[in-house]
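Please find the structures below.
No lab work stands behind these numbers, since they all come straight from the coordinates. Computed from a predicted model, the values in this text were never measured in an experiment. Cβ atoms are built from the backbone, for glycine too; each structure is taken alone.
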Structure P
Amino acid sequence: MNSQTETYSRGSLARQTGVNAETIRYYEKIGLLPAPPRSAGGHRIYDQTHLQRLSFIRRCRELGFTLDDIRGLLGLVDAGNYTCAQIRDRTLVHLEDVRAKLADLDRMQSVLQSMVAECQGGLVPDCPIIEALFGAVNP
């Protein structure tokens, strides 16, 4: 059987792509993954197109793209008239978001390191970490 005619059950598609079967159902529900045809017995029959699209979605999610970002990318692909520049521009926007999150994480790490450095870890209830957390609120 060649790969263009190979079909998959939802469970098989989940195993092939590493995407949970319930997540596949959700992606169908929200329109990221087209509903597959059904067998005479009512079972979904996924094909290579579903496998490729689901792999694309999984990879995008691994890279932190939101479902709306993915919907936008797939919309361009589905329309068939996208340019590499359009995809690059969307990816650059996402890259800037990732950089901002990394900067936030660096700041959080620095604050937490300072808080931990102030704490001796003793057996008394006076804890500088708790004091710092309560003191963070500016009335």
Structure Q
Amino acid sequence: MKWKNRQFGELEFTDDLVLTFPDGIIGFETCRRFVLINDEDSQPFRWLVSIEHEDLSFPLLNPQIVLPGYSAGKWQNDGSTVLVVASLGKEIEDATVNLRSPIVIANNERTAQQIILDEERYDFRHPLFAASNPPVKG
């Protein structure tokens, strides 16, 4: 299957790589079919790319990179992958991740959902970079 995405251009993938979100993503409930892109130029980010809307893609991160020991509780198991959505602003220092509403992928079923955790210790806008350890500018 081929699909054009504004960010990545033409994508070619097989149906077994499609992730289905039965309920969509919060704020994008009508978008239900995505592929997960590993772009070497964007590491450690991965991209959740809609195959229904060519302008829609979300940067995702493994939450362990941001907060070691992070847990999605009962949603996290050996058959799932947990990722968090990043919000990348104009300034890298302003980047945040949504630790409160992770994306949980059931790997074998190729289904996914965005959940809202009851854990108040996790923020919807957790800073990606600590103020005491700003990113290196090159």
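If P(r) over Cα pairs in 5 Å bins from 0, in percent is computed to be 2, 8, 13, 14, 11, 10, 8, 7, 8, 7, 6, 4, 2, 1, which of P, Q is the source?
Label of the source structure: P.
Here FRET efficiency 1/(1 + (r/R0)^6) of positions 35 and 123 (r between Cβ atoms, R0 = 25 Å, to 0.05) has been calculated and equals 0.35, so which of P, Q was it run on?
Q
Which structure, out of P, Q, was helix-only ellipticity at 222 nm (-39500 (n - 2.57) for each DSSP H run of 4 or more, over all residues; to 500) calculated from, if the result is -20500?
Computing helix-only ellipticity at 222 nm (-39500 (n - 2.57) for each DSSP H run of 4 or more, over all residues; to 500) on every structure in P, Q gives -20500 only for P.
While we're looking at this one, here's another question. Can you spot which of P, Q the value 4.5 was calculated from, given it is distance in nm of label points 7 Å out along Cα→Cβ at positions 11 and 115?
Derived from P, not from the others.
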